[in-house]
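Quick note: the coordinates plus some simple rules give every number you see, no bench work behind them. The structure displayed is predicted, hence computed values, not measured ones. Cβ atoms are built from the backbone, for glycine too; each structure is taken alone.
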Structure 1
Amino acid sequence: MSTWFEGTVEINCDFESVKQSLADPARHFAGVVRQMPAISEVELLEHGSGAVRIRTNEGVLQRRNIECTVLADSVLVRYDEIYEAGKKVTTSSHFEEEFTPTLTGVVFHTRVSDVQAPGLLGFLYRTFGAGSMGKAFLSSQKAFLESLRR
């Protein structure tokens, strides 16, 4: 697997909130997507065993093969994503996410690999989008989980 983006951020929330949120992956993913830059509309279209489909103002996001493994000292989440951004570009990628508790909160680490996107816009996305999109993935996860604080 070819790594496209890898990064880490500290989140000011407790580990139990992460586990509770990920107990309902559809709700969790919709909440995180709502925090992405330029996303103003989020509608959960479908969700079921290991899959979720979300419509945004930019297109349709599908996450499949969702695996969530809760361990005593971490939560591991893996899934494949297809994002159809209108008729402009369709991307596919694989995500691996890990949440680890610390004394002051949770460390979130994500790795995005196997990014595919056809055409000129896809080439530009694959070549130049990793930094900005990766930071958006990190900050949206942080914003969502910190919004759950009581």
Structure 2
Amino acid sequence: MRNMKKRGDLITISIITIILAVVIALMLPKVAKDKATGVIALKTASARDIALTLNVMCSSPYDVKAKQSLRLEGFILQISGNQVKLHDKQYVHVENNRIIGKDPTMAAYPFSCQSRVDSILDSPKILVVTKKDGDLFVTKENDDTKA
């Protein structure tokens, strides 16, 4: 009787392993393409630059407004929990101001700010960071003439 339970456990583990292997095998070509085309480097550098901008703005004792040209069409920028995250729109989408899906190549970079910042921006071209009365706001402009 004990041998039957072991055999059933092995079959279950084997099925789970096969399913995981198939999922990973299907994701590998896309991740490899992203790495080869520099998408991951672009996302990582952009997340770092945005986080550093937010650090500077938070540390300023004055009301400040800054614009940063990003040209991140095809990406979703999420700023929450003192972290900047960049998602590829091939993997995720925005629904009711929430990110739906999971990006295996997501780039994240932390920043330090006492003001709570929560923003989800779809395909930002120009990032507008405003600090007014100690509160930080992040919005986007997509009009090329305002850069």
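Some values worked out for this structure:
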{"item": "Computed -14000 for helix-only ellipticity at 222 nm (-39500 (n - 2.57) for each DSSP H run of 4 or more, over all residues; to 500) - originating structure among 1, 2", "result": "2"}
{"item": "Structure with the greatest value (metric mean projected area of the Cα convex hull in nm², set 1, 2)", "result": "2"}
{"item": "Per mean count of other Cβ atoms within 10 Å over residues 11-18, the highest-valued of structures 1, 2", "result": "1"}
{"item": "Top of 1, 2 by distance in nm of label points 7 Å out along Cα→Cβ at positions 75 and 99, largest first", "result": "2"}
{"item": "Answer label among 1, 2 for the case where relative contact order in percent (Cα under 8 Å, 6 or more apart), calculated from the coordinates, equals 31", "result": "1"}
{"item": "Which entry (1, 2) yields the derived value 3.2 for distance in nm of label points 7 Å out along Cα→Cβ at positions 67 and 83", "result": "2"}
{"item": "Comparison of 1, 2 - label where distance in nm of label points 7 Å out along Cα→Cβ at positions 19 and 139 is highest", "result": "2"}
